[in-house]
Each structure stands twice: as C-alpha cells, then as structure tokens.
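As structure tokens, here come the structures.
A short reminder: the numbers here are calculations on the coordinates, not readings from a lab. Owing to the predicted nature of the structure, the values given are computational and were not obtained by experimental measurement. Cβ atoms are built from the backbone, for glycine too; each structure is taken alone.
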Structure P
Amino acid sequence: MQLIDKNLIAKKRSGRLTLNNAMKWIFFLCTMVGLIVLVTLIVDTLMDAVGYLNMDFLTNFSSSRVESAGFYGAIIGSLWLMLVTVPVAIFLSVATALYLEEYAPKNKVTDFIKINISNLAGVPSVVFGLLGLAIFVRAMAMGNSVLAAGLTLALMILPVIVVSSQEAIRSVPSTVREASIGMGATKWQTVSRIILPAAIPGIITGIILAISRAIGETAPLVVIGVPTTLLVTPDGLLDSFQAMPMQIYAWIKMPQEEFQYLAAAGIIVLLAILILMNSVAIFIRNKFSRRY
C-alpha cells in the first residue's frame, strides 16, 4: 500500500513538472512572437526611412514637395502639447488617487466613483476628442490650440494614471501609515513624506504608459481639428500647432510613394522622442525605487 502511494505521488509530481515545462515554453513562444513582430516592424520602418531621415527632414516644415518636406513643425508642436498634457494629467491624477485612497470616506459613493474611473480608462480616444471639441474648442472658445488639445489629452490619460496611482498607494503597507501616525505625524505629513514617496515607482510606471499613449494619439486631434500643414511653430498656448501623429497620418494618405517613406521617417523620430521621454521617467522611477 505504501509502495502504491509512493508511485502515485511520483506520477503526480512528474505530471506537474511536465505541465510546468510545457507552460514555460508556451509562454516563451508567445513572448518571442511579440518580439519578432515588433522587431520586424521597426526594421522595416527603419529601412524605408533611411534615405529620408536627415538634418533637412528635422529642420524643414511640412510641404507638398517631397524633397523639401520636413518634420520640424510637428516635433515642436508635439513638445508644446506634452508641456500642457503631462503636468496637468499628473497633478490631477495623483491628487485624485490620494484623495480617493487616503481622505475619501469609505462608502458607496466613493466605490461608485472608483468604478467609473476604472471604466473611463477603457473609453475610446475619439470620445475624449468629442468631449474636448464640445468643452474646450467650442464652449470655452479655445479653438484648435495647444491648450485645448493638451487638456483633451490630459483628460484622456487621467483615468489610466489614477488607477495605477491608486494601486501603487494601496500597495504601501498599512503598518507604515500606523507607525507614522503613532509617532505623532499628521495625516498630510504621513501622505507627503511616507506614502507618496514609497508609491512613486508605481505611479511613474502608470505615467510612462499614459504618456506613451498620449504622444501617439491621432483621433482626438482629428476631432479637434488640428491642422496637418502649418508653416509656423506656436508662440503660446492659444496658438494652432502641428503634431507628429497628424503629420504622419497626412503623409500616409498621400498617393505618391515617396510620402510613405517620409511617414516612415516620421515614425522613427516619434519613437526616438518617446524612448527618450520614457528613459527619463524610468531613471526617476529607479532612483526612487533604490531610495525607498
């Protein structure tokens, strides 16, 4: 009887190990498929962009002539856009998450607000574009300005940052809060000096994902009416502007094949700026991760 039990245990263990190895290889293959597709797309885009990615492309404005068309106006316009979107989204999102997790009463109203914020994270971007068109462009008479587009994108990424910030704040052990208050610290001192610094790595992870989405969005900008061709850069927040996704979209629609290569060059520049912004955010996250 004891021998049968040992054989049965050995068979079950062997089956678990086999299943474990099978799942490991399935997950590995899924990861490799994603990486291969990503590398293939980047290499293909880079090969199309090689002949057009030069200094003239980075310093010229958009043009109907391929040889003189550039990406300068779109780059500057997108940087202006991020100067509005990023600080507004971060301030509103983190403040909202802190209130909901640390100050809001635990009742059905708070739960209802949290559920709806989570639902807003999955709303299509074109809906936020319609919201921006109705409120900022028409009701507040901002037109297709940097400020209107920046506030629209800030509202679009706000739910994503709120949800990720809530999870980061919630992950801070309750014993840390209790110890701080037990030593005589006020609620705000505990939040600002203990909880928020400890949650910053998780918050910045959400911010990275949100900014990556915002800088490449086209639908809200199309709805607002951001121009695809503009021969000046904005001097203020109420000026019109170009954006990199809009310029790429306009080139892709052109019938001439050469404009497709310009679009590929624009995609490479957009990826480079995105990687640079994410690298700065990751550096900040890692610095606070080592500290706390």
Structure Q
Amino acid sequence: MSLRARPRRSVLYMPGSNTRALEKGRSLPADSLILDLEDAVAPDAKATARTQIAAALTEGGYGRREIVVRVNGLDSPWGRDDVTAMATTGADAVLLPKVETAAMVHELESLMDKAGAPASMGIQCMMETPLGMLNAQQVAGASRRITCLVMGTSDLVKDLQAAHTPQRLPVLTSLGLCILAARACGVAIVDGVHLDLSDEAGFAAQCLQGKELGFDGKTLIHPKTIATANEVFAPSGEEIAWSHKIIAAHAEAMAGGKGVVVVDGKLIENLHVENARRLVALAQAIAELESAA
C-alpha cells in the first residue's frame, strides 16, 4: 500500500499504559492507532507504558492498521528512551510532539538511525504550537521519513489564547498553513481532535469541515467516533462512480487526440482525472484495509 493511498480517515489515540486498550485496538475499525506515551500517560507510568507497547507490537495482531507510537519530547526525561525502545518494534511511525523546527526532526531521525530503526519506519510530527505553524513548511520537508503531519489543536488553541468555536475560525489560518505545507511536501495530514464526546452533530460537522479543507482524516479520542470519521473521509459511492466515468471518458478522448472532454455537461481536464484516480486508489486501499480487518 503506497503512502499516498494509505487510509487515515480515523486516527485513534490509545493510552500505552492501558493494556485493555492496547488489546481492544486489534479489533477496532480505525485506519490508524496512535499508541500514546505522552499526554495520556502519567509520569510514574511512562516506563511501564513503554514496555507494554513494545510487548503489544511484538505480539502483533493489528492487521493492516497503521501503528504509530507517540513518544515523549526529546527534551523530557523519557523521550530518548522511548525512541530507542520503539525503533525495532515494527511500528509504522514515531510521532514526535510539539515539533517546531527541522532541527527537531533531524534529532529524532538521528536517534532512530542509531537505534536501528528500519528505513520503512516513518516520522510523524505533531503541529501544535504557534512557532510550529510558522515553520510548517520546513518541518514537513525536513526528512524523507516524514509521512504525516498531525494537528494538535487543543494545545494550539491554548497557546494562541483563543477559543474552541463550532466553525474553528480562530485556528483556520493555522490549519491552512499546515495543509499547504503538507501538500507542498507530499505528505499526509490529519485534523485535530473534537473534545466534546456528547456533541455528535458537532463532531460530524467538524469532520466534514476537515474534509473540505483538505485533511486526510481526523484524530480521535474515543472509539465511538470511528464510524463517523470513516464515513465522512471516505470517497462516497457517487464520487467513485463519477471518478470511474471521467477516467474512462478522458482516456477515450486522449486516444482520439483530444486533451479535454465534456461529461454530463462538465468540462473534464487532466487535473480532474488526477483527482479521480486519487479517489479510486483511496477507495481501493480502504476496501483492502477493511477486508483484512
């Protein structure tokens, strides 16, 4: 499965200190799991959580879900040991919190290399501070290991001294800067969490907003939100049917020496076909992931 087509509709945080959660993750329909060593784990449980995550990954059973481990900051008492312990566990990526500069990425990459992390292990970056927003482009392009930017909107709102609002106007500039950086550098990007678990309508609306802005999916804090995120961020049946239709029509036009074609009254150019192929590839990747679950 290519990085471009890998589904990240639903990205669920799971505390590494909770063995029941680590076990439950093997059966949840989330596209990605973030096994957390940072915010979700108390200081006196950090070492135990690290051992539990390593054991769970060694045991396996997570299927084709993307498995990401969020380590503690490298300037904390636990971060470097986290990276060393996770480097050879088979995790798909290491997620570094509060990334603000390319140098922070380079430091993590060096630690991973020294610990024996395979070339296939990616780096994901939490984007959650004002300086991180201003340096989003240099962060996204800092390493070939980078696969995804992860928005940390809770910390961002706090640092901005802003407010959580239904339409998220206080953070739209920040979200846009990170989306621009991700797309310019060819990496994925997932939206921040929705904190009010009782607000199902608000969560669905925020998922739709995120999809419209260009996010690949959404980070989640509870399994009950997985289904909605999966539905919203997946290409719809109508989108897939239309994509197949314009791909075929454009191919026929190209064979006839034409660069554009009109389908159902709409002018179709190569840019529309590229997006259609992306949607078809994503739908196929989702089907493959779900069939292997």
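So here's what we get for this one:
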| item | result |
| --- | --- |
| Read-out helix-only ellipticity at 222 nm (-39500 (n - 2.57) for each DSSP H run of 4 or more, over all residues; to 500), computed value -14500, structure in P, Q | Q |
| Origin of the value 21.1, where mean count of other Cβ atoms within 10 Å over residues 136-143 was derived from one of P, Q | Q |
| Kirkwood radius over Cα pairs in Å, for residues 128-167 alone derived as 10.5 - corresponding label from P, Q | P |
| Among P, Q, structure where mean count of other Cβ atoms within 10 Å over residues 104-111 as derived comes to 18.4 | Q |
| Which of P, Q yields 1.04 [Cα Rg over 2.2 N^0.38 Å, calculated] | Q |
| Parent structure of the calculated result 3, 14, 21, 17, 11, 12, 9, 7, 4, 2, 0, given that P(r) over Cα pairs in 5 Å bins from 0, in percent, for residues 200-279 alone is the read-out and P, Q the choices | Q |
| Structure responsible for 17, with relative contact order in percent (Cα under 8 Å, 6 or more apart) calculated and labels P, Q on offer | Q |
| semi-axes √(5λ) of the Cα gyration tensor in Å, for residues 120-239 alone from the coordinates reads 22, 18, 13; which among P, Q | Q |
| Comparison of P, Q by mean count of other Cβ atoms within 10 Å over residues 16-23 - largest value held by | Q |
| Structures P, Q, by distance in nm of label points 7 Å out along Cα→Cβ at positions 88 and 232: label with the highest value | Q |
| Ranking P, Q by FRET efficiency 1/(1 + (r/R0)^6) of positions 144 and 192 (r between Cβ atoms, R0 = 25 Å, to 0.05), the structure that comes out highest | Q |
